[in-house]
Structure 1
């Protein structure tokens, strides 16, 4: 009987470990974490604030003519958890801008996934998953500022305006498709809300950003 119990507990522990390994949470959106996030200013700084609802903590982003990002350096094993999962909402969008142009290259919400490929930040490769205000889901293009970053539409206010939506993307496949890189280890993730080019105002929310095995 004791052996049976020990075996059962061992299997439960093993199963629990596997489950945990299949989900890697990126942001906790807590006060303590908020103080440690790295701020990347583009022009001025987005106003970031914390909140919560029935689904947990979230961060609110509000900006007008400014832009900044909040990021984390962390290692994500894409061979185990290749899918990024994002829950987000856009309350006030940027309708009318040309997002693949330098003058209109702003997004109410975006999540960068970054692979360090050299000694400087300029050598890094990135995919920017965006909540577009003007384009359709799965539309994509190189950033007008650098071909080393790809913009990829996962949500759009043309169909999902002012409502929480959860999306998923295969990051490993996208790095191969758009950068021709077989990336095993991802090295950074950042959120960004910016209107420094369009000078418009936007409000958005981020919640439940994590990587999963499927």
Structure 2
């Protein structure tokens, strides 16, 4: 029996614990399922998130029929030993309604905290194009102007790094990140695309090191 299994109070939970699944890259909560010790062991051994179906009273691998599996990244037990937090990377929509999360319905809810909200704001500025919006003006100026601003802000970050003023570093980095996100939007990309590539590189590097 591994450490995760040993940390769970199976008697307290009558052999079944709730498992919250979180997107490993964006942090978005995807779904809630239930696991017994067999489901947990199978999840760890196969790397595919497996639950116990309370309705059918058997194990089921998420996505075993649809192909929309959840690739395991990490498992944590809560402080009381009666719940699990699973981080995983989905192969497709998590919900049976073909939405990314069982909690977002038909509305896409981004991850990354305020970065996700900022993506939404940039999308809205694209649609409404208010005249007093800097984002609208920047989008109207086009790729060349956005690229120029990214170059300028990158230099400002470098200069702030050399100056050693922490607040300047934060301020200039915020400016750079904003302009990068506008550029990503202009190219039809999202911050999650960048995060997923970084995650892939990390996993490849870890594999080579192992």
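No lab work stands behind these numbers, since they all come straight from the coordinates. Because the structure is predicted, anything quoted here is derived from the model rather than measured. Cβ atoms are built from the backbone, for glycine too; each structure is taken alone.
Structure data summary
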{"quantity": "Rg and Dmax of the Cα atoms in Å from the coordinates reads 21.6, 63; which among 1, 2", "calculated": "2"}
{"quantity": "Which of 1, 2 yields 1.3 [distance in nm of label points 7 Å out along Cα→Cβ at positions 28 and 52, calculated]", "calculated": "1"}
{"quantity": "Entry that produces 0.94 once Rg/Rh (Cα atoms, Kirkwood Rh), for residues 36-147 alone is calculated, selected from 1, 2", "calculated": "1"}
{"quantity": "Given 2.0 for distance in nm of label points 7 Å out along Cα→Cβ at positions 116 and 180, calculated: source structure among 1, 2", "calculated": "2"}
{"quantity": "Comparison of 1, 2 by relative contact order in percent (Cα under 8 Å, 6 or more apart) - largest value held by", "calculated": "1"}
{"quantity": "Source structure (of 1, 2) for helix-only ellipticity at 222 nm (-39500 (n - 2.57) for each DSSP H run of 4 or more, over all residues; to 500), computed value -15000", "calculated": "2"}
{"quantity": "Test item: distance in nm of label points 7 Å out along Cα→Cβ at positions 132 and 188 calculated as 2.6, pick one of 1, 2", "calculated": "1"}
{"quantity": "Structure (1, 2) behind the derived value 3.4 of mean projected area of the Cα convex hull in nm², for residues 60-99 alone", "calculated": "2"}
